[in-house]
1. Taking mean projected area of the Cα convex hull in nm², for residues 83-242 alone for each of I, II, which is largest?
2. Which structure, out of I, II, was helix-only ellipticity at 222 nm (-39500 (n - 2.57) for each DSSP H run of 4 or more, over all residues; to 500) calculated from, if the result is -14000?
3. Here distance in nm of label points 7 Å out along Cα→Cβ at positions 35 and 59 was calculated and came to 2.8; which of the structures I, II was it taken from?
4. One of I, II was used to calculate Cα Rg over 2.2 N^0.38 Å, giving 0.97; which?
5. The value 14 for relative contact order in percent (Cα under 8 Å, 6 or more apart) was derived from one model only; which of I, II is it?
6. Which of I, II yields 2.9 for distance in nm of label points 7 Å out along Cα→Cβ at positions 139 and 211, as computed?
7. If we compute mean count of other Cβ atoms within 10 Å over residues 259-266 for structures I, II, which one ends up with the highest value?
Structure I
Amino acid sequence: MSLAYLELNTLGPYFGLPEAASLNTVPVRSSSICVTRIAKDVADGERPIVCLPVCDAYFLMVYTKEAHHCDILPDGTRTLPRRFERGSVCLVDLSEGASIVLHADLHSATFFLPKALIQEVGELSRASPTIQLRCRRGERDPVLSNLTDIVLSLFDRRTASWEALLKHLAIAICSHLIEDLIGETEAGLDDAILPYNRETAAKEFMRKNLARELSVAEIAAAAGLSANHFSQGFKKVTGVTPHQWLMHARVEAAKELLRGSEASLKMIADACGFVDQSHFTKVFSRETGVTPAVWRAGYIN
């Protein structure tokens, strides 16, 4: 699906909802905004995948009901499912695309925001000539939530003034995202929020050091935070503690070795940072429902 189609029509097909209602307008000069109302029901046992294409834009999702989903990383591995509160937001740079797996119904407003539109709005307020919004995952944002409620009301009352209202709302949303970036730079970190770049730094540090014992203080230092601030923020945005996430990452690494090598279970336990083979078997069985030996045999067969 082409970038032009995205700018002018709907995001619905990417969610398996080709008939999803959308609104489109050009708020400033030439770049358009696309808003799509998503109401995706997920049956028990289903895990629908949503894949957004590589393009020069941001994808903003504002949750109108609680949701649960996980990310698919560039290497194909999946993160743990995360809970997203009603009124929270996700903002993703689509320069490398984005993919998620739904674990529950998804009700949200989705915004396709070309980077050119962000620049046009930035010029109105004389912001930096080069604007790069920060990625956000599950952060509460009352301003965006309230603006989204007004945007959604336009779907149900298509009056003659809906497009003019959407233009003003689009500028307000983009301006808020730009101000959020400036505010983070000037005021530092909110104690209740773990920014996406710090979350990513912590996870990357854990992945690179799976084979050794890691303390929360070490992981927090890699993210540039105190242990207490990091632990609270990490649990808030991921739904699990750093230790739980680390155990999950070790299990995923062990699966790769079980699939791609003939190494013994003891060697795999050591390579992935488990205390011993018994600990490896206990954690792996808790995560997958089967022992490492049974999992490997099932994969081979």
Structure II
Amino acid sequence: MYSTLISVPQLQSLLASGQPVMVFDCSFELMQPEAGDAQYSQAHIPGAVRADLDRHLSAKGALEAASGGRHPLPSRESFAAWLGSIGFDNRMQAVVYDRQSVNYCGRLWWLLKWVGHENVAVLDGGWQAWLAGGGATQGGPCERTKAKTSKSNYALAPANTALVTTETVAKQLGRPTQTLLDARGAPRFRGEVEPLDPVAGHIPGALNRAFNLNLDASGKFKAAAELRAEFEALLAGRDPATVVHHCGSGVSAVPNIIAMEVAGLGRTALYAGSWSEWCSDPARPMAQG
């Protein structure tokens, strides 16, 4: 079972073994939402299922929402229904990847944990590592996405990860029982720029660690000891168990969650609504600098 990261050689062996596994391509470009589909159609890991942030991993359109913000979570029930519609079942190992430094496949990793599926791992280094490792590719739509897709009944299980609401964040604000960790880039965190949300700044008291700091020059996660040292320096004595991760819309916060788990600091909570939900109410306190 792989529950955090999986290497290219490990995935190649897993695919060759005949064990039940489903690979998901979560590539996405925030400013060009259609680009992920184009990247997938051009080339993807053979058999990979397309998982689009807007269509499949967020509560857009008719899907029931479980959080606020720009990319609200789908409800556990509607997400489980989508898993069943593509033939994914509770016995399968899931492997997720993207082309954007784990920014988007992390959302699927978290969602699967949230519906109780522990057997999900991020392909370390993503699509770029797959190509560098000589992995096979195919273009065009995946067979599983066509009309003849076999369906399954995906059974919900107790959540394996914690979801925190805006109300809880507000109630715990400034208390030692909550350590907010913002995964946006430093200029957005400080409020110097804000390309997406109506208000610039951050939740008062939050710490800042941009999600891409978890990766080395090759695009893979840093070694566990290095990640642990960096997070412990940032937390400066705060209990890792109190950490609540967020970002702009609850997506790029997940690489920090994965990194803390790789570092041996436990599985920490997600505030999925994040800054986009927090700043939607001018009565909530906000900070800059």
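Throughout, read-outs are computed from the coordinates displayed, never taken from laboratory work. This one's a predicted model, so the numbers in the text were calculated from it and none came from an experiment. Cβ atoms are built from the backbone, for glycine too; each structure is taken alone.
1. Sorting by mean projected area of the Cα convex hull in nm², for residues 83-242 alone in descending order puts II first.
2. The read-out was computed on structure I.
3. Values: I: 2.0; II: 2.8.
For distance in nm of label points 7 Å out along Cα→Cβ at positions 35 and 59, the value 2.8 is produced by structure II.
4. Only structure II yields this read-out.
5. Details: I: 14; II: 21.
Matching structure: I.
6. Source structure: II.
7. Details: I: 12.1; II: 19.2.
Answer by largest value of mean count of other Cβ atoms within 10 Å over residues 259-266: II.
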